[in-house]
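Take a look at these structures.
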Structure 1
Amino acid sequence: MPTLQTDGAELHYETGGSGPPLLLLAGMFSDSASWGPVVAPLEAQFTVIRPDNRTTGRTRHAGAARVEDMARDAAALLEELALGPAHIVGHSLGGALALMIADERPGLVRSVLLSCTAPLPRPHLVALFDGLCRIRAAAGSDWLRALYPWLFAPPFFEEPRNVEAAMLAAGAYPHAQSLTAMQAQVAAFAAFDPMALRPVTGLPTRAVFAGEDLIVPDALARARLAELGVADAVTIPGAGHSLHWEAPEAFVSEILQFLGPKTDLQRLRS
């Protein structure tokens, strides 16, 4: 079980594959396992690094969690592994972490791909996540039934067994986030101001949105990211916020297409 002692945390992470380093940063309520459907195809091209952010998975930390600490943990991991500058893919909250690393430690970064993320005002999301915590405190695992409509596009619910299968898989996962850790992550999210994120400069950056995303609507997100210098943006239709679960092949394709012209994919494969 690989771990790294950082400032106030014992950071758990997973690595696999070979090739240039690719850091995957998960979003809210998610950890390194959340990348499941895209790990194998990405490990065929890259050395894939997947940390558990503070409050998730097998990472342990002292004191209150902060989003800034999560970004610094990931930067410390890249520095410790010493594989050279990494491509970073950040989903949702993980995209904010990627932007912070690119701003504060640009020497560790080769490119940034933002998935279903943008620095938007989000009081409604704070209210949503707080409400989910309250549902979980009162009704246990049924909070996931309230979460899924925010994660998945409408076709997911046309087959009722999809919801039950997702519930079973979540219940069987041995490193699921506890209610206390979930509450700590929501508090960290509420205290963080994404509007303070600074423009991306000097690094290839792409945004990938989901056409049915209720959490990060692509029209609003595109406009905000353009203000930060991210003009390269694509939308994968028919998928919700959990993009790499609903459309893993399209998601991986966007990553490879992005890295191809920007970084000489043939050289990366050699």
Structure 2
Amino acid sequence: MAKIKIKDIENELKDMEVGAALNYLKRLQESEGMILKKLIEKYAKKVSSYQEEQKRFNNMCLFEKEAFSNGVQWIAGIDEAGRGPLAGPVVAAAVIFPKDVFIHGLNDSKKVSPKKRDSLYDEIIEKAIAVGVGIVDSTTIDEINILNAAKKAMSIAVEHLEVKPELLLIDAERLPEVPIEQTSIIGGDRLSISIAAASIIAKVTRDKMITEMDDQYPEYGFAKHKGYGTKEHIDAIKKFGICPIHRISFTKNFV
């Protein structure tokens, strides 16, 4: 019976915030005289981990907090994905968050697993005030070069926001053609929650797009390497030549 009761307690805890769960366990142990030491230790560790995550997250809010304290209401973080690949578009995103947002585990897209990126993507979409995406294809990349294409994608992402931002926080770039106040932050996807969120949106969007191309051009393995210059991809280019989504300026040395 005791084992069943412990399992019942664990089921109750699943829907609780970790701090509330820990307090509940302590009250239950005191009132019912149950031995819940292992569960209490487990949730004490969860509380400690959660507090550390809140501290890390708060450290990534410093640029946003400064802007809010200066009276800025709408802050858009901007980042892109896909500068380096040999194929596919460059994708940028712009994200505006409410003032007191919290998203557990939000970080630079390169620092989280694909599965975690997908869950973060859904939570960002749910909690953001506005999200804009900009896409520039491989043909345009060849025409205007990858740097200008990335900036163009960022500008499009800003245009696609349903709320007009008052401040842009941009990962290591500036957008001279966008008449909005801007702050360029080197390593911004690790230092700003808004930019980190944009990096997640851009990365997940691009990965989905390039994975869909795998059905059309299966010989290149796009679903696996997402267009990056792996040995497998380069060998496929040498064998089959380039396809319509390849960047000619990136692949001319392989054909």
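Looking across 1, 2, the calculation of FRET efficiency 1/(1 + (r/R0)^6) of positions 7 and 215 (r between Cβ atoms, R0 = 35 Å, to 0.05) that yields 0.20 traces back to 2. Tell me which structure, out of 1, 2, gives -1.08 once log10 I(q)/I(0) by the Debye sum over Cα atoms at q = 0.24 Å⁻¹, for residues 63-134 alone is calculated. It was calculated from structure 1. If distance in nm of label points 7 Å out along Cα→Cβ at positions 95 and 231 is computed to be 3.5, which of 1, 2 is the source? So the calculation was done on 2. State the single structure among 1, 2 that was used to calculate semi-axes √(5λ) of the Cα gyration tensor in Å, giving 26, 21, 19. Source structure: 1. When distance in nm of label points 7 Å out along Cα→Cβ at positions 47 and 71 is computed for each of 1, 2, the one that comes out at 4.2 is 2. When mean count of other Cβ atoms within 10 Å over residues 159-166 is calculated for each of the structures 1, 2, the largest result comes from 2. Thinking of 1, 2, which structure, once helix-only ellipticity at 222 nm (-39500 (n - 2.57) for each DSSP H run of 4 or more, over all residues; to 500) is computed, gives back -13500? So the calculation was done on 1.
Values quoted throughout were computed directly from the atomic coordinates according to the rules given, and no laboratory measurement underlies them. None of these values were measured; they are calculated from a predicted model. Cβ atoms are built from the backbone, for glycine too; each structure is taken alone.
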